[in-house]
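Next up: the structures, one after another.
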Structure I
Amino acid sequence: MTNTDLSVAGLVPSVTAPGGLALGLDIGGTKLAAGLVTADGDVRAFATVPTRVTEGPERVVRRLCALAAEVLADAADVRGVGIGCCGPVNAHTGVVHAPPNLTGWQDVPLADMVAAALDLPVYVENDATAATVGEWRFGAGRGATDMVYLTISTGVGGGIVAGGTVLRGSSGNGGEPGHVVVVPDGRRCGCGSFGCLEAYVSGTAIANRARERLAAGEASVLADVPALTAEVVAGAAGAGDQLAGEVWRETTDLLGSAVVGFVNLFEPQLVVLGGGVTRTGEQLLAPVRARVRTLAMRPAAAAVEVRLATLGARVGVVGAAAVVHARTLA
């Protein structure tokens, strides 16, 4: 693939550097998102399109750049582009190395491709790291120096802020709370390992665990639900269904136990939970908080706060843009 094939010449306005805006791009398995973000985290423009990952990386990146051009229309003083992409990625080289939910993305030079198309400096981060930066700088973690962030959705991602620094690891893929093993030799995870937190508490895993029990012949009101989701399981659990209640209880027990481990390891001021599964609110938060209060070491157990994320669907682009602001102001 060639960078020149991705040109969107004529679509992107001239920009001056450095300035007060950054372009945040978020690449997921189902959608692409772009946002123009101020240094204060204010989103001035935002747009999304489907990823269509089966079309391959070249066409996906071309669509991403066209989306970026749309968001950049009439913009000036744009200091650079931040891209949050599902990993593994190399944050130093900007190369994407075969993410499980981006089929065919084998050693894709993402930073070079986007830089050639948009003629702006490009910084690539693991998407979970970018989201962590977003919630830390502009969301629920604003003002904290020590924070654990988990997003619980189709998968489980997140990151760690320790002493005012985001833990990135040697190549930018550090801080993967979703792939901490919580059940030795347990359920197969999409990452290829077994027993990961993601394999039990993600929205996908919650629904799959309920389906498996239904297939084994257990009785439940869920048997009559055509499209089973984590939200449906949570609703049935709240209404007293035994199967759903047991699945939900296992979910909160394992999530709470993992959070206890993070609290003991990092002693954060905050644990921030985001993602679609957290729309269940206190049904998820209350048992997780109770487990932390009961099992985490003192004094961290009494001091740490577990709260919901605040940036919602825009967390990826805000975080990616925040990376640009941080690096260009350094």
Structure II
Amino acid sequence: MSDMYLITNFKGTFVFDEEFKVVDKIEYEAQDSSIWTKEEKKLIAKYENDNLFYVGHKQEKFKDVKISKDSKKLKNMAEYFVKDIKDFFEENLKLTKQKVKASVQDDSLIIQAIRNIEEINKVANMLSKRLREWYELYLPEFSKSIEDHEAFVRLILENDKDKLLKDIKLKKEETMGAELAAKDIKAIMNLAKEVTIMYKLREEQEKYLEAKMKKYCPNLLAIAGTTIGANLLSHAGDLRRLMLMPASTVQLLGAEKALFRHLRTGARPPKYGVLINHPIVASAQAKGKAARKLADKITIAIKIDYFKGEFIGDKLREQVEAQLK
């Protein structure tokens, strides 16, 4: 009668023969290792007439199952499971990579685009403020006469100091600005050129974003607009999560801090989040009511986009405007 070996690990209970081949096995979920499992008992009963050895340690006795102390065979069995675990790990890693690859959808690209635009805005505004402070050493009156950063940058690049003084109807001797050297003015203009590049990049990203949304979620784009629609997707995480949200949640996306402050301190609850920037809400006297009605129609648009329905975004927007009139 040949020797056989019983071993239990995280995968289940296994029986090996003398040549180190798996004779039988029962896979199971891990249990308390201090007592015999039902899988072990089943295989022990099946091979009780064979010369069966148990590989491992048990506190509880089970008939006359002998304990194997053959270190060579223990090593062989250990190598078998190491190989099995390695294959298991490699297959799971391969599957994970495939799932990560498949998870990249259009809404992921839209979210990255709107976040990139937001970062560009922050950088461009910061650099524009620095440019204004620097240029005001040269011609402060012109900087104070125009508020729009983008227009300010464009005009100082296109016109010299004399032309700008003429535009603001100021004589050269009346300005408080210093007469800077050519190399100093060049340094200021180099910064202005870099800020212009940022504005051009933002414009290109906005065109890309609009084209992407027009293809992926046209109804959301039509009723919410490019920036607000993309921001809603960004706050939700993806189109599916946004589709599952009720209108009341969509209405408050972007106002999470105010909502948590209300829940924590009892402060007044928010009535809108990113929807406050929508022209319909911004121009309404009752902004909370306008945000609620807009959110209702947006949720309809999102569901149509998710299930690939027909385009009715324009009609939904007209309905909101009609209701608020």
Structure III
Amino acid sequence: MHLPDGFLDGKTALLTAGAAGTGIALALRQVKQTLAPRQTPMLGLAAAFIFAAQMINFPVLAGTSGHLVGGVLAGVLLGPAAAVIVMTCVLMVQCLMFNDGGLLALGANVFNMGIVNVWGGYFVFRLFQRMPWMEPNRATLFAASFAAWFGTVLASLTCAGEIACSGTAPWGVTFPAMASIHILIGLGEGLLTGLVLTAVLRARPELVAGWGGQQRVGGSGFLSYGLLVSLGLAVFVAPLACPWSDGLEAVAKTLGFEHRAAGPLFPSPLGNYHLPFIRSAATATALAGVAGILVAFIGAWLLASRLVPKLAARKDHANSQG
């Protein structure tokens, strides 16, 4: 669902960038007020895992693939405001290091996958999480899986609206084309979200936002294990990912506007997740993935860490006044 440059006109790109900037500013403000120091590594771990998971495309239809977006998963584990920050970090790394998504379309991609997907899906998750007729763990898993499906479809419809507003393709064909394929992709999103949460609920149920009181970090062992899993996905699974076009690319081919995709505004040695000096495509993909995971992990962790001292200082000031 990463929009390249050329699919959106200047007006739409500017409006979505403004909306994304507003959403990020609000998320930063909320995270500053609620983030605990021990939670900061979790933002880095979430960014690393989502980056790795987005490298793995799974087949949906003949010639079409999909991949995990991860915004709802991050929202369930960290809360929606922190999830917006995580998704923004991931999308920026993908754009700036790998030319995955256009630079001029970065605002639209953050708005679609980092704000609409996160907040829309999280709202549905909270709506269905406390179903009295279901056991709490099952209710949480069902709510998260359905919310992940819903968030994927909602983000795809938002993307379709931006394409239509730009005059790239008519409303009447863009909406059904994007909706039909992402309804199927959303099934994969929901299944993967449910599988990840099943593992988390068995090992660290307190990590789920709103579950069992205040969140706690699982310790350095948990973080190390999570980072190793992310690296393992990039090294051993990503090179075997389905090579077919993703949902947006398939729609662009079907509707005949794929030629409008512009090339990157600047060259990147890691473009398309490859390294020019590595002959083996699988090795190049694995090494590029490792680099992206480490940058996403460190970037999100450092950003979160910079938000904590202000909160800590404010609490110390309040204690001194008391």
Open item on the list: If log10 I(q)/I(0) by the Debye sum over Cα atoms at q = 0.12, 0.14, 0.18, 0.21 Å⁻¹, for residues 44-139 alone is calculated from each of I, II, III, which structure is the one that comes out at -0.43, -0.57, -0.86, -1.05?
Closed with: III
Task: Entry that produces 35, 23, 17 once semi-axes √(5λ) of the Cα gyration tensor in Å is calculated, selected from I, II, III - done: I
Open item on the list: I have 5, 20, 31, 24, 10, 6, 3, 0 for P(r) over Cα pairs in 5 Å bins from 0, in percent, for residues 116-163 alone, calculated from one of the structures I, II, III. Which structure is it?
Closed with: II
Open item on the list: Given -20000 as the derived value for helix-only ellipticity at 222 nm (-39500 (n - 2.57) for each DSSP H run of 4 or more, over all residues; to 500), which of the supplied structures I, II, III does it correspond to?
Closed with: II
Task: Given 20 for relative contact order in percent (Cα under 8 Å, 6 or more apart), calculated: source structure among I, II, III - done: I
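Values in this text are rule-based calculations from the coordinates and carry no lab data. What you are looking at is a predicted structure, and each value in this text was computed from that prediction instead of being measured.
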